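Engineer: As structure tokens, here come the structures.
No lab work stands behind these numbers, since they all come straight from the coordinates. Everything numeric here is computed off the predicted structure, so don't read it as measured data. Cβ atoms are built from the backbone, for glycine too; each structure is taken alone.
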Structure 1
Amino acid sequence: MSQTAAQILHDIFGYGAFRPGQEEIVERLVSGKNTLAVMPTGAGKSLCYQIPALLLDRLTVVVSPLVALMDDQVAGLRANGVAAVSVHSGLTREAQVANWRAVAAGSCKLLYLSPERLMGERMLDAIARLDPALLVVDEAHCISKWGMSFRPEYERLSGLRERFPHAAIAAFTATADKATRSDIAQKLFRGEGRTIVQGFDRPNLRLGVLPKRDWKAQLLAFLEDKREEAGIVYCLSRKFTEEVAEFLNASGVNAIAYHAGRDADTRRVNQNRFMSENAVTMVATIAFGMGVDKPDIRYVCHLNLPGSMEAYYQEIGRAGRDGLPAETLLLYGLDDLRLRRQFIEQDGEDEAHKLREHKRLDALLAYCDASACRRTALLSYFDEETSACGNCDNCLDPPTMVDGTREARALFTAIKDTGQMFGGAHVIDVLRGAGTQKISDRGHDRLPAYGAGEEHGKEYWRAFIRQAVAGNYLTINIQKYGALQIARSGHAVLAGEEEFALREIDISKPARKARKRKADTLPVAEGDQDLLAALKKLRLELAREKNVPAYVVFPDATLIEMARERPATLEQMAAINGVGPRKLEAFGETFLEAVAARR
């Protein structure tokens, strides 16, 4: 690799060395080679196309899915002295014209566009006249119907290869399984390119999953040591999002609700608050997604089951992008599962697509039910092997496994004898010998299974059914209104051919409290905590003055290094990673004064 790319990395962006995988991708793009890069969030994918854009002699066009994401990228580049612009409907007509003129004149070599704007005939013709060197498709999984975030407007990008035969095409994503990667490469490159998979592991993320019992108690326990940090709580519906935000604010947590039912101005204000403030919890539906590029999100909590392993991986990936420790928690229940199955069945006429989505959901259930290392289960879904991580709930607090064969046979018998036509609530009533009208009307009080599980309470049996569904012993039939039905493995248990290993269920246990962080996982030493807080406060003030997200001034990792190294001169400040010449000139003296004030 020539020194030019390394010099740009240091002289413009302020970093001393490439992260793993970046240099190879930069080299390929500078050489004009089509490349699909699958990189974990936080691996520095933006630099992989921004540096080639500065090295190439012609225009680079970046296709990005959201206006907020484009604006943040452009603001970050300009803060480092790089001429970059976007053209989108959120800008005034005058700003759009001025930005385009800068591109047409050659004074700006980085143009950000949405797929809709790029694929208009007038824009395609205008860009063709400029003969671009590089076309970049960010969040490339959106182009694939095999993926979980397909966007129809993205599919039209498959025509770029023919429209711009002399331009290299680069595609970037953090979330794509093998089938999705193959589909992206075929659509964008027609087989004339290479896929580079840098891996999916995010070792700084602590993974946790719990059956949902009392979401309020479980959520507050999770947030107990996180109230001074930023995070996201994901919910399935708009109504639940509002309920959770209201509950958290009443409990003393600084929470904001975000969903598609709120008007655009409110969503924009709320997103700006989240991006600029240090201690705020965004309670959101998945409408709050790809536009989130805040490096210092310290936690992600799901109060409902995501739609697939890809969706889960993408959503937890919004935490800890700065590489520092972050924590995740997923709460799941049978109602979530029933809704997810229902959503899949209502999603169009394509039966192959429905089957694929059911299988993806099955994989997520298996992950939830895993009794061994969760990271091993997560990465194996993406065809990546790893050893036990030591940073998930199962590694830190291994579950106790017991023999649940007797209870499983009682449960499966109750389901079988009632005709496999009822949901969990009625089956549990039969097992526990309840005297409901529904049971007596159907004569279910005369079945051998009636009362066979009376020694256990409803909560126990709900947890048992969750494990049986997650382990594929039972299925939920959406066409029959969520009826529990016995799968092949369940029949094997009934026939005495297979045993049922059960993760011990103890409903007397209180909601698990968050583990206190060890001193060695804190970003700075105890003596530097006050300085780091002061630097963050200063950054927030400067960001508000300039109306940009806080990390555009400096990312957390840069402030942490400042707090540790305590630079005393501009020369020492320049040696801090993330402090390039333009930021040194703009902010260097101000931050040196803040450091000096706490010596």
Structure 2
Amino acid sequence: MTTQSIVLLMVFLAVLLALAWPLGIVLARVGDGSAVPGMGWMGKIEHLIYRAAGVDPKQGQGWKSYAAALLLFSVIGALVTYGLQRVQVWLPLNPQALANVSPDSAFDTAVSFVANTNWQGYSGEQTMSYLTQMLVLAAQNFFSAATGIAVAYALIRGFAARSAQSIGNFWVDVTRATLYLLLPLSLLFAVFLMGQGVIQNFSAYQDVQLLDTVTYTQPKVGADGQPLKDAQGQPVTETLSTSTQTIAMGPVASQEAIKMLGTNGGGFFNANSAHPYENPTALTNFAQMLAIFLIPAGLCFAFGRMVGDQRQGWAVLGAMTLLFVACTVFVLGAEQTAHPGLQALNVDQTASALQAGGNMEGKETRFGISASALFAAVTTAASCGAVNAMHDSFMPVGGMIPMLLIQFGEVIFGGVGSGLYGMLIFAIMAVFIAGLMIGRTPEYLGKKIQAYEMKMTAIAILVTPTLVLAGTAIAVMCEAGTAGIANPGAHGFSEILYAFSSAANNNGSAFAGLSANTPFYNSMLAIAMWFGRFAMIVPILAIAGSLAGKQRLAANAGTMPTHGGMFIGLLCGVVALVGVLNYVPALALGPVVEHLQLFAK
């Protein structure tokens, strides 16, 4: 690692901690129903929403009612998102007259945004109208993020409650998370982004005259939209020239703000956060990384406050930070290694802009290696999926670490809400393992962890590896799956493995060499996204309901402390072993083999 990388990482973590601590106070107030300082006027709007919806905010829900409300809300959101994509050509705010989205792509996109994944198999500026982007995609960015926060609150209440039947009210949690947290933060962040140059308008796309005629080569596609290949299986290209360029416009800042703060990911433009209209400066790049981690880190402090022991929040945050730093060091080091393929071509690695300081392939010169590699670690540690560099162009080990961070279950900070409740599930597993070692009934925060909780924990932990590995196996055995691979061999396998890892763990980023906008991948990845989200949430709510009904026991001499260094180490070990062990054979077939092949030449 260079000095620049070390300083950048340290400054990033320091600023994150400084912002997350006060936000944790607000998050705790949002979760426990207290008034939020400076936002008392919002209470009138909150109660108007309850009255219009026929919701009694004082009426608690058991875990089954809570889960039913959550699933109903998500299904309705998916149907609305799907429907608007299918009729967008007849709706206003479509100055480019973009056509209706195909059924399979609309289905994939609807599930993706509702599941907080934001996987995009399409080019945003060529597919989605302004109204579609604002009315359903940006709206689902808010609602899916609020849903994750609601589940985190429900689980925290399960630990904090004393023989209660209720884990809260889903409609109240979603409303308060949106009104008091996501909307105000997004408004402030959107204004900041506009000040830095992120656009926000409803203008038609602009055609501008270039100073010189540009000649370029691009892959040739068939009538089905798939790349054509010659008899040897190589891509067929065509050479074109142009003297004009079309510059896309749109309401970008508003969507960019919530996509980061809600750890949604995706992008208004196909280039995502590498596009200068989404991420124009080094300052916006740093701020976007902070925005991705801000609420997940703040929820750790809120957790400590809501269970009455702030040391518990520090312990969870400490485990997340240790794992994040370890992984980030690897990806930063890997990308600052010279590419042996370019060395073989006698590229001057000290003077060349391509190789200055390491592997610049697929990275923006505005950000460089350190800021691009750190962004890759941040966006895959959280369930965000926004990218400012091409992960497909990273070194094999550099690309493996973002994939590994996703496969951890995205509990290393993770998504808003989902990172915390995922890490708490691993904490339950950790105290269970510790209990087995000392022959004592495991307890966490005064609640006994028994057979029912462990069954639900096993389901929550195993559902995503099952979806990832089964989906990858099906894809590599089917012609429809292998047809989308642009790079044969180990890297092509990594592209498929990354796609299913990203979908099932609700990340949304990709090794973009895979052509995934096909009926096969749109259907398979949508299934992985839906069950990766909700087949994990339902057992977590079941755990919350079970814990809420138990007495909270006082600590005694035999109680295992869950706030010290020993527990943090145990939790990190359980996350590393249980969370990733399932993927080791698959990783060996993909990035590990590619790394050995690359450096053996």
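Engineer: 1, 2: which one has Rg/Rh (Cα atoms, Kirkwood Rh), for residues 302-437 alone, as calculated, at 1.11? Write out the running numbers ahead of the final one.
Structural biologist: Details: 1: 1.03; 2: 1.11.
The structure behind it is 2.
Engineer: Tell me which of 1, 2 gives 5.5 when you compute distance in nm of label points 7 Å out along Cα→Cβ at positions 182 and 446.
Structural biologist: Values: 1: 5.5; 2: 3.2.
Here the read-out was taken from 1.
Engineer: Given a value of -13500 for helix-only ellipticity at 222 nm (-39500 (n - 2.57) for each DSSP H run of 4 or more, over all residues; to 500), point me to the structure among 1, 2 it was derived from.
Structural biologist: Working: 1: -13500; 2: -19000.
For helix-only ellipticity at 222 nm (-39500 (n - 2.57) for each DSSP H run of 4 or more, over all residues; to 500), the value -13500 is produced by structure 1.
Engineer: A follow-up question, please. Quick check on the output: 14 is relative contact order in percent (Cα under 8 Å, 6 or more apart), derived from one of 1, 2. Which one produced it? Spell out each step's value before the answer.
Structural biologist: Values: 1: 14; 2: 20.
This value belongs to structure 1.
Engineer: Suppose mean count of other Cβ atoms within 10 Å over residues 158-165 works out to 17.9; of 1, 2, which structure was it derived from? Please list the in-between numbers first.
Structural biologist: Working: 1: 14.6; 2: 17.9.
Corresponding structure: 2.
Engineer: Which one of 1, 2 has percent of Cα pairs over 48 Å apart, as calculated from the coordinates, equal to 18? Mind dumping the intermediate values first?
Structural biologist: Values: 1: 18; 2: 10.
That value comes from structure 1.
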